[in-house]
Structure P
Amino acid sequence: MNSDWNEPRTQSLEDVGAAQRLQEFQLGWFADPIFFGDYPNSMKKNIGSRLPTFTEKEKQLLKGSADFLGINGYTSRYVSNETVEREGFQKDSQASQYTTDIHGNLIGELAYPEWLYIVPWGMRKLINWSFRRYRVPIYITENGVAEINNPNIPIQIAIKDDHRIKYYKAYINEIFKSIQDGSIVKGYMAWSLMDNFEWTDGYSARFGIHYVDFNNLTRIQKSSAKWWKNELSYQNNEMSFWNQLEIFIWISLIATITIVLFSVIIFFIVVALNGSLGQPKDFEALQ
């Protein structure tokens, strides 16, 4: 499910409420029926009879029908409690999104496409909000940043995408923080493996970690693909080391327990043998 993180533009009760409503209108619109069996109350209140209703049987069938939540998360917005003029769910939510705070400061660095502002801390908040609401493991099913497809840039330059590596590092760091906060995150999927047709952006936005020459479909690793390869190789080596260490600890523990048990058994055998050998002497003494 695709969702921004919606941050209150001010700490007024109105803006805080608007941000919560818009989060429910974006993510809760689809996730609430799956996990709770019905739409969010904020949608029922604001949309009224225009919002479809579920039968009790449908609610029971829907409720808890998934055991994880997949989130496509890219960016964040500030939100104010205002009526939006254009038609759509934002008008019904009575919440407006902004890319700047009330002082005119951007919420994050503007990237590409033009809707994508780099806001790593928003990922942490989106995960925590989702986990606390739905109490199921989270998978980040899409996360990434693009650059504009400029045919005038040599391929040798186009594949040097340090900005993408920086983006991944920052967002993954915030995902780790959400895990430390108590959220359960089971997986992360970078968008995307290679440059492709990006919906309304077409071929103008290159999200891939592999450069695709759209004239002949040749694919070339970008710097980010090499970074991912090295990062994952390092993690696998680290996991291999810890797995080996864990096995060694278990073997050592089992060996220690075995030696102790064996020693105890030998001790009792010796005691028993000494007792049986000593009994006749004691008997003769009594005579």
Structure Q
Amino acid sequence: MPLRTLETWPHGAIMLDAEHTRFALWAPDAFYVSVELEHGQSLPLLPQADGWFVSDTRCAAGTRYRYSIDGELEVPDPASRAQAGDIDRHSVVVDPLAYAWLGPLVGALIRPFGGWLSDKLGGARVTFWNFVVMAGAVVGVLYFLPSGPSGGNFTGFFLMFLVLFFTTGIGNGSTFRMIPVIFLNEALARVNQNDPQAKAAAIKEGNTEGAATLGFTAAMAAYGGFFIPKSYGTSITMTGGPEAALYVFIVFYLVCIGITWWFYSRKNAPMPC
């Protein structure tokens, strides 16, 4: 059975396809481990090296389960993506790909609002605060990872990524509002404002350069659909988790915050827009 999801967590319930799940638990002191499904089925996990117990079984998303250790102790999955109630209740099998479409949808739907908001408040101001929220959302993603302080919370992780997609839509609209203004202002600054012909030529030049830059920017943005997932894959391959890529994104957003504030959004900025 081909893997549907990346095994970014070393243990837990990992969906292999729409109907099959791999259960893995690290219990080095146990002699026998089974997974107890909600409908009463008990499935033994096969012992592996280094204290692991693993088994693939027919099990769809939404199934509730617990682990039984040595037939005496029943526990929820310490790496579960969701719980059916409190932490001592049954864990729930989650298919992350079932929610993957929501992020791009949110980003696409909110983009016009980003442009409208920038028309009202200014593209630079919206872009600046948008980068601040993006940096905070990445911190939130790190917090809700299993390696983070929360110990792993799929709901929080998912909501933080929705915030990131929301802000990509806002930022798309605000930066696309900034670009033509920047080039138009630069072109007008180079000519005598009292010369109608020079001013008209500058407006034409600024609009042309702005349109060309918008096209180039859109092409580079499309490349992000490859670069960002690739960065996660590279981070997982090199370090065993996505954290390194997320820290790089935080640094990138901080640099963007500094550049946007200094050149465009602060009082007396060289190019307010």
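Upon calculation of Cα extents along the principal axes in Å from the atomic coordinates, which of the structures P, Q produces 115, 57, 41? Write out the running numbers ahead of the final one.
Working: P: 115, 57, 41; Q: 89, 33, 30.
Going label by label, the one that fits is P.
Work out distance in nm of label points 7 Å out along Cα→Cβ at positions 39 and 159 for each of structures P, Q, then name the structure with the largest result. Please list the in-between numbers first.
Numbers: P: 5.0; Q: 3.2.
The structure with the largest value is P.
When mean count of other Cβ atoms within 10 Å over residues 207-214 is calculated for each of the structures P, Q, which structure yields the highest value?
Numbers: P: 19.1; Q: 14.9.
For this comparison of mean count of other Cβ atoms within 10 Å over residues 207-214, the top structure is P.
Assuming -16000 is helix-only ellipticity at 222 nm (-39500 (n - 2.57) for each DSSP H run of 4 or more, over all residues; to 500) as calculated from a single structure, say which of P, Q it is.
Values: P: -16000; Q: -18500.
Attributed to the structure labelled P.
Rule-based calculations on the coordinates, nothing more; no lab input. Computed from a predicted model, the values in this text were never measured in an experiment. Cβ atoms are built from the backbone, for glycine too; each structure is taken alone.
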